[in-house]
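Values in this text are rule-based calculations from the coordinates and carry no lab data. These numbers were taken from a predicted model, which means no experiment stands behind them. Cβ atoms are built from the backbone, for glycine too; each structure is taken alone.
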Structure I
Amino acid sequence: MVNSGTCAAIDGNTTNNSDINTTQEGLAAAGEVETTAGSASTTLKEQYNNTHGIWIQSDDIEKINATALKEAGITDVFVKVSRVGNYNDTLTLVKQKLSGSGIRVQAWITCFLDANGNWVDPEGHYSYTVQVPYQKTVLVGYQQWYKGWYKQWYTSKYKKWYRSGKKWKYTWVSKSKYRLKYGWTTRTAYRYETQTAYNTETRYGTDTSLNDQLVQFASNLASSNLVNGVHLDYLRYPGTAYKHEDGTGAITNFVQRVNTAVKSVNPQIALSAALMPEGSVNAYYYGQSYSQLSQYLDFLVPMIYKGNYGKDNTWIGQTTAYIVSQANGVPVIAGLQTYISDSDVKPLSASEVTKDINKALDNGAAGYALFRYGLIDPAYMVGSNFDVPAAQAETQPTTTYSAEFQPYLQPTANCQSNNAQIVALAQAITAGATSNYDKANRIFNWVRDNMDYSWYYNTQKGALNALSSRTANCCDMAHLMVALSRAAGLPARYVHGICTFSSGTYGHVWADIYVDGIGWIPADATSNANSFWVIRNWNTGSWTLKGYYAQLPF
């Protein structure tokens with residue numbers, strides 16, 4: 001987030017190749033499945049009957065926090081990999097990140113959409129245009145010289161008289177005239193000529209090399225020992241399947257090919273696909289028949305994104321129930337958006353995500369997959385339903401501090417450090433921290449990087465509303481910093497001063513976080529130029545202290 005460097009505080013008077021060579025080590029840690037010949041599909045069905053998944057783009061892999069995922073109840077990660085890149089390094093990094101967590105890895109691959117965002121026909125049909133030359137006879141005009149009579153125009157002037165009062169006056173008037181002359185002149189003549197012209201013709205061809213490459217890619221992944229499954233995305237037509245003689249058959253046959261290739265290499269590998277959620281017309285428009293695909297997929301993941309369809313929670317339930325009825329007993333994992341829509345990526349609240357999950361589960365879903373990592377507020381990453389149990393939310397930090405620090409550990413009206421969402425976020429941010437300093441630094445970085453600065457006077461939102469809106473002035477940003485610190489068991493206080501910025505001198509508020517063995521450390525997240533303990537957006541060599549507070553009075 002980009003934050004400006006000034007603040008105003010007035011004292012309270014203020015919403016896819018090469019073989020991978022590695023060892024078998026680590027597969028069990030990612031959820032190894034035991035199967036016997038002829039029983040793989042049954043075993044896998046049971047294995048995926050309680051799936052809690054999340055999609056992770058390749059850009060977010062470095063950010064993976066296995067502890068937070070595990071505490072959130074995540075059983076599977078769908079990791080984006082590309083057949084044209086070095087996916088071996090990508091999956092190896094994921095394996096390292098998830099080592100010992102028991103979380104399964106599904107290799108998420110794009111099928112019929114190329115790198116430029118163009119759709120590729122699943123049957124391999126394509127069209128192209130050519131310019132075809134042909135000869136045509138045309139009548140062409142040209143200038144022909146000849147000798148004869150022609151008009152030569154000239155301008156003649158004469159006097160035109162008129163009466164003005166008692167006097168006569170005249171004016172000169174021009175008039176075009178011509179005289180006939182005999183000599184050379186031109187005229188337009190016509191003749192027929194043969195010329196070369198071009199017709200634009202559309203021609204058609206068939207090229208199934210992409211299908212072959214995708215099948216081979218899936219086979220390579222299955223033999224890699226780095227994944228537990230292959231997850232197919234963009235496995236469809238772009239709404240035009242009905243224009244093809246057997247569009248549904250083309251999609252089904254491709255999945256059957258992938259299934260055969262993957263299972264022949266490793267029957268323990270699960271095969272799944274992200275599917276459109278449009279019910280009875282899904283096959284007509286996209287070529288995706290839930291009942292046909294369920295013959296070759298170990299679980300189905302319909303993308304039931306209510307925001308993209310302008311629907312509500314009820315629609316999630318109805319859509320889930322229909323797809324479950326068509327899936328022939330194969331697990332249906334409901335794909336759910338964690339943000340409003342593709343046109344507004346503001347995260348949904350923890351309670352709304354939980355309601356959507358429960359609605360899908362209540363209507364027969366065998367689990368859920370959340371889209372996506374990076375668009376989920378860390379506050380959701382606690383508890384199997386992305387919420388904090390009430391008892392845990394009320395728990396106060398357990399670190400023992402002397403009486404003088406107790407006021408700096410308590411919740412207040414605008415520092416809601418005992419709120420479930422605040423507690424969840426603090427726990428997610430500090431998961432795996434090795435010291436109190438590490439905790440404080442992580443909290444500072446999260447607030448600085450995830451909040452936008454907005455200019456207004458005094459407290460208007462408090463910590464919780466600032467978190468919800470993701471924008472705040474110095475006072476409300478300090479409320480969030482203090483609330484997260486106290487929720488993590490760190491004493492935190494407000495500092496009020498008169499500070500000189502490049503744009504002028506203003507009242508300003510920031511947080512101090514206490515770290516044992518060091519003392520109070522400034523944490524001013526109103527500018528990206530700042531870091532924990534370092535302030536760069538105002539002159540720290542010349543400022544006036546107005547007060548320290550356990551509860552900000554304005």
Structure II
Amino acid sequence: MPDLEWMTALLSCIIGAKRGRAARGSPGLWFNTNRKISSSKSEYKMSSTLSRRSGGRSARRALRAAPLTDDARPIRAGMSGGTYKPLSDLDVQKIHTAALDALETIGLADAPPSGVEILTNAGAIQGDDGRIRFPRALVEDMLTKARREVTLFSRDGKNDLRLSGNRVHYGTAGAAVHIVDVHGNQYRECTVQDLHDAARIVDKLDNVHFVQRPMVCRDIPNNYEMDLNTIYACASGTTKHIGTSFTEPSFVPGAFEMLYKIAGGEAKYRERPFVSNSNCFVVPPMKFATESCEVLEACIRGGMPVLLLSAGMAGATAPSTIAGAITQAVAECLAGLVYVNAIAPGHPTIFGTWPFGLDLRTGAMSVGSGEQALLTAGCAQMHKFYGIPGGAAAGASDSKMPDMQAGWEQMCSNVMAGLSGLNMVYEAAGMHASLLGFCLESLILSDDIIGQALRCVRGIEVTDETLALDQMEQVCVGGPGHYLGTDQTLNRMQSDFVYPTLGDRASPKEWVELEKPNLLTKATKRKDEILAEVSAARFDIQLDKSLREAHKIHLLPQSPLIA
């Protein structure tokens with residue numbers, strides 16, 4: 001933590017700046033960047049030499065960059081949001097009623113035979129048109145059976161995510177087919193190595209809390225091998241919770257064989273399932289996705305938590321109005337909730353209302369829009385109404401590169417999702433081109449974006465201590481006239497403030513002295529540093545050998561421990 005010496009030095013600069021400001025007659029607080037402080041234990045001396053300026057600045061930066069203990073960090077996974085509510089209580093009730101009406105009168109088509117049996121045995125009604133309709137009493141009964149709190153486990157027990165109430169978690173997601181080459185200003189197809197690298201990077205980022213598969217391995221044409229290599233690439237890259245999808249129900253048993261082996265046995269996996277299934281069980285509007293429903297059934301039988309994902313496009317596969325798109329997503333996910341709890345009451349389930357925005361001028365997705373932010377925040381409010389864990393999409397960008405457009409789009413929806421108390425914020429880091437491109441540098445920069453978003457989620461604490469009347473009196477009545485160096489300022493400097501890792505807050509003069517650092521260049525350097533290290537999540541040599549003997553693993557061994 002910064003100490004009193006450098007705070008005193010900062011004060012000296014401010015005093016000098018005030019004198020300079022008074023002489024110039026210019027408003028605001030200006031630092032006299034021609035005067036720098038070098039310190040010893042006994043005195044501060046003014047120096048104009050670059051070496052002393054750089055040395056003192058470097059020491060202060062190193063001090064500020066020192067890692068904090070978990071309990072001292074100003075932000076962390078699971079902070080409580082919920083202060084932003086775009087819907088009134090009456091609005092929420094109207095959406096709920098409309099969703100129940102849709103389920104009872106319209107219903108869903110295309111359930112697989114197994115799903116028809118499960119749902120009709122539970123009390124749903126199949127009409128002559130083949131659609132499954134859901135009486136209100138059935139939906140309300142299944143809501144009482146649904147699990148109210150879900151824990152998404154990490155493999156090492158250090159990053160478990162407890163989903164309940166307004167607790168907020170940010171992570172990756174998606175199925176990007178391209179990787180963004182920021183320095184070549186171009187796109188190329190994703191590979192299994194790219195996916196593994198993304199998992200390794202997330203493992204090092206404090207503010208990205210989970211890895212749901214953000215891209216597909218385009219270099220593996222066999223879908224079964226792709227599904228299993230997705231698990232391998234993610235699990236050998238991070239110990240944080242992982243979300244994945246399966247192309248066909250017949251692929252699920254092989255995936256469980258791999259997961260049980262990684263966990264040390266089926267019982268251990270079932271006790272702490274560190275991989276969940278992201279399941280697009282519906283094809284909006286209001287149709288079941290037959291094979292995905294069969295995957296859902298297999299995952300539940302194997303002990304895997306499920307994300308019920310409804311991803312309608314407002315104006316295309318969902319109503320164009322924000323309220324209508326939310327209503328349809330809620331109806332579809334309520335149908336999914338009945339499905340899951342009819343199989344296994346209380347099975348760990350995430351209510352995944354993911355309606356997306358659409359640019360009605362062109363038909364292009366608008367995941368970075370204000371409308372998208374509202375869709376997600378409104379969905380979060382519906383999750384709270386039902387009292388069940390939920391997730392939705394935020395933090396993605398329509399921009400092709402991590403530029404200014406990407407910055408405003410990622411920040412807007414990430415902040416609103418967090419303030420709304422969304423339990424799982426998917427697509428929150430690294431996603432570009434309306435979900436078609438994933439960028440490793442942007443993933444790293446998103447750690448700073450999400451850090452600031454989490455600080456907004458934390459909000460303003462108002463107590464006798466934070467009102468600071470005693471400080472005002474001490475400083476203003478016979479005191480020094482400033483708050484620099486007070487115990488309260490020093491004590492709260494790291495506990496109340498979030499400092500960017502790569503964001504630049506230097507003065508223009510310092511920026512020049514530092515050779516004009518570029519944000520993307522810094523992100524690339526950090527990426528290279530992370531990937532130069534051996535993955536902390538790597539499998540031991542015997543486990544890796546066993547996995548490679550049982551399955552065709554496309555990822556080359558990365559560590560001498562598994563070579």
Problem set entry | Read-out helix-only ellipticity at 222 nm (-39500 (n - 2.57) for each DSSP H run of 4 or more, over all residues; to 500), computed value -14000, structure in I, II | II
For this session: Figure out for me which of the structures I, II the number 181 belongs to, where volume of the Cα convex hull per residue in Å³, for residues 216-527 alone was derived from the coordinates.
Result: I
Seminar exercise, completed: Note: volume of the Cα convex hull per residue in Å³ at 342, derived from one of structures I, II, originates from structure I
Exercise. Given structures I, II, which gives the highest value for distance in nm of label points 7 Å out along Cα→Cβ at positions 144 and 368?
Worked result: I
Exercise. From I, II, which structure was distance in nm of label points 7 Å out along Cα→Cβ at positions 224 and 512 = 5.1 calculated on?
Worked result: I
Problem set entry | mean count of other Cβ atoms within 10 Å over residues 152-159 from the coordinates reads 9.0; which among I, II | I
